[in-house]
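Each structure below appears as structure tokens.
Just so you know, all these numbers are worked out from the coordinates, no wet-lab data involved. Owing to the predicted nature of the structure, the values given are computational and were not obtained by experimental measurement. Cβ atoms are built from the backbone, for glycine too; each structure is taken alone.
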Structure I
Amino acid sequence: MLADTTSPSTVLDPTELKSTMDSVHRAGLPGVYAEVRDAGQVWRGASGVADLRTGRPIRPDMRQRVGSITKTFTAAAILQQVEKGRLQLDAPIGRWLPLLVPGERGNKITVRMLLNHTSGFPDYLPYAFPSLQEVPPSPKSLDDNRFRRFRPAELIEMGVTAPAAGEPGSTPGVYSNTNYLLLGQLLERVTGTTAEKYITRNVIERAGLQHTEFPDGPQIEGPHSRLYEALFGLIDPPRDYSVYDMSWVGPAASLVSTVKDLNRFYGKLLDGKIVKPSSLAQMQRTVPVIALDGKKIDYGLGLHKLTIPDCGTFWGSDGTVWGALTMSWIRADGKRRLSVAMNLARWNKPNSSGEPPHHPIDDALSTFQRQALCGDGNAR
């Protein structure tokens with residue numbers, strides 16, 4: 001259940017929130033929108049445009065592809081099956097998926113290792129999008145795959161047969177979408193329905209989310225922004241990928257949601273309404289994991305842990321797919337919440353040494369996040 005914690009402030013400052021959000025837009029993001037909650041207070045805001053060509057303004061009620069935030073939903077579904085006794089966290093996955101993960105690895109790798117990215121399976125993305133590994137890299141495979149319908153088994157095979165990223169159970173773990181596609185197949189095996197259908201009925205609907213769904217085609221239903229992908233300067237000007245078949249990530253990162261729904265979901269999760277408190281405690285047992293951008297994060301079972309000095313401990317996730325970046329954080333006591341969505345991804349252009357340098361958007365976004373989560377006057 002919800003833990004006690006402290007915060008520098010329990011009052012939302014609409015003027016400061018709007019000012020710091022506008023700074024994110026001015027720093028280079030076409031559009032950004034968010035919802036911030038603290039107990040009974042709610043602030044929603046937006047800055048910029050949803051369409052660079054028409055100038056259509058962005059709105060805080062728009063739908064967004066939320067990327068790896070999907071993993072929290074999938075992890076919660078797995079924990080529900082653990083509660084029913086159909087799965088065990090420390091049992092080998094070969095018990096259920098002997099054809100997908102055969103032999104010794106199927107006996108060594110557990111359900112928990114998939115959930116916290118310590119399985120040693122590398123990500124399949126470099127193999128599904130091979131032009132990203134060319135010298136020089138190219139966005140060609142992003143366009144080639146726009147309407148491609150991937151099968152989960154073919155993506156999983158790419159990750160399982162690729163050189164291992166580490167030994168099963170070793171830390172730091174290596175963040176990998178392969179793990180969560182396997183978890184999707186695990187859900188299907190023990191529930192008799194697809195992961196998407198099970199998660200919809202038992203996680204999304206249980207949380208009372210009105211605008212969250214797995215897409216059944218390349219379009220985003222309902223009001224939404226265009227989604228611009230820069231791919232670290234490889235696509236200039238950034239290209240709109242809002243129309244895209246999301247079978248390339250499935251139960252790992254394909255959900256569409258709203259900032260309001262995300263705040264509600266994490267609130268219900270931390271309040272013990274999606275999984276039992278004992279399951280939530282398992283989700284909050286973190287290990288060090290190397291994220292796809294090379295940074296080290298504290299990762300549990302589908303949950304990130306974010307610690308902000310002089311502010312508190314937060315739980316949630318961030319997520320990115322082509323053209324979209326989303327972050328959702330909730331303080332450990334469940335009161336202060338932030339969900340923020342952006343319609344530009346990978347804006348940092350590499351410098352002469354090939355490293356993506358710091359960008360003004362990074363600083364402005366950090367300032368807005370600090371103001372939204374802490375509201376303590378030290379955001380600037």
Structure II
Amino acid sequence: MNRIILIVLDSVGVGEMPDSKLYGDEGSNTIGNIAKNVGGLKLPNMEALGLGNINDIQGLKKVQKSKGNYGKCAEISKGKDTVTGHWEISGVVLEKPLKTFPNGFPKNIIDKFENSIGKKIIGNKVASGTEIIKELGDEHVRTGCPIIYTSADSVFQIAAHENIIPLEKLYDMCRAARKMLTGENTVGRIIARPFIGKEGNYTRTSNRRDFALDPFSKTILEYIKEANLNVMAVGKIEDIFNGKGVTEAVHIKNNMDGVDRTIEYMKENKKGLIFTNLVDFDMLYGHRNDPKGYANALEEFDKRVPEIIDNMNYEDILIITADHGCDPTTASTDHSREYIPLLVYGKSIKSGVDMGIRKCFCDIGKTVLDILQVENTIYGESFKDKLI
């Protein structure tokens with residue numbers, strides 16, 4: 001076996017973690033609560049792989065003999081954001097959460113940032129990305145001042161109209177912020193949030209860029225690259241890992257473009273790892289508390305699963321998982337501390353195996369390296385022996 005296709009359905013959690021109370025996330029269950037809200041989900045292809053066997057999900061059956069193997073993973077890192085989740089999947093455990101700024105950024109940080117870019121800023125508060133451009137978009141267009149905001153996650157976000165601050169200039173501002181926000185003020189990601197449109201009708205574009213940190217220890221991406229195998233990153237994977245261990249990458253416009261690009265990489269028949277993040281679930285529907293849109297996106301992805309499987313070689317392994325939750329049915333618009341689903345399929349491996357509750361996301365990365373026969377020292381326990 002020499003190729004893994006690892007697809008992260010961004011924010012598709014499967015129920016609250018035992019410590020969810022510490023994060024204000026009691027009762028969160030992204031996929032389960034969406035199903036209840038919309039009167040049941042229709043996901044026949046992931047159902048066949050065993051998705052309904054993980055938890056009770058309205059509309060999904062528990063299948064006696066699933067085509068895939070199923071389970072869920074607990075998170076041991078502190079936090080519930082994209083970087084933390086993806087890093088743990090890849091073998092990096094965070095002992096303390098990345099820093100957040102629930103009251104906006106302190107004056108010394110803002111002053112330093114303004115001096116570095118030669119402009120004043122507006123905003124500087126916790127906000128929804130769509131709401132803040134409604135609120136401050138006109139002022140930004142009038143003044144040319146970038147909009148700064150954050151969330152419950154460890155992020156410093158810069159929103160700007162593409163006709164007011166060109167993309168490359170916006171990306172330069174992000175790079176300046178990335179250099180600043182280190183040490184005691186380290187944040188997980190600096191995010192460029194470009195938008196377009198006219199007064200009262202602004203829309204974010206697909207030119208988002210994430211400027212992350214180097215992972216704090218060696219990841220599966222680096223191990224695979226050092227073994228002279230390929231690491232093909234689809235979506236924001238390259239940004240999340242700051243390019244470390246990535247051999248080639250492609251950014252995407254939306255979920256379906258992400259599936260298309262994943263299949264394109266599959267057709268190239270290169271050995272190693274195809275690592276895909278599909279962000280629309282989180283960005284467009286989870287954070288906007290849109291359960292119907294989220295449900296439609298899940299059903300849209302499910303329809304593409306047969307196409308992904310049809311393009312698999314005999315010895316390929318497909319892993320479908322998530323990185324955290326983002327329950328659109330709760331009052332919060334932020335990520336939720338949840339278990340993540342684990343679906344594993346291959347034409348040459350066992351099927352119908354209940355892999356139970358894995359102790360950490362790292363078990364996924366440990367298994368990937370085990371299957372690819374790459375020696376490593378990352379945290380986690382491989383479940384390859386359950387599959388082969």
Exercise. Figure out for me which of the structures I, II the number 17.2 belongs to, where mean count of other Cβ atoms within 10 Å over residues 47-54 was derived from the coordinates.
Key: I
Exercise. For relative contact order in percent (Cα under 8 Å, 6 or more apart), the calculated result is 27, so let me know which of I, II that is.
Key: I
Quiz prompt | For FRET efficiency 1/(1 + (r/R0)^6) of positions 239 and 287 (r between Cβ atoms, R0 = 30 Å, to 0.05) computed as 0.25, the structure of I, II it came from | solution = I
Quiz item: distance in nm of label points 7 Å out along Cα→Cβ at positions 215 and 367 computed as 3.3: which structure among I, II?
Solution: I
Quiz item: For distance in nm of label points 7 Å out along Cα→Cβ at positions 255 and 359, which of the structures I, II scores highest?
Solution: II
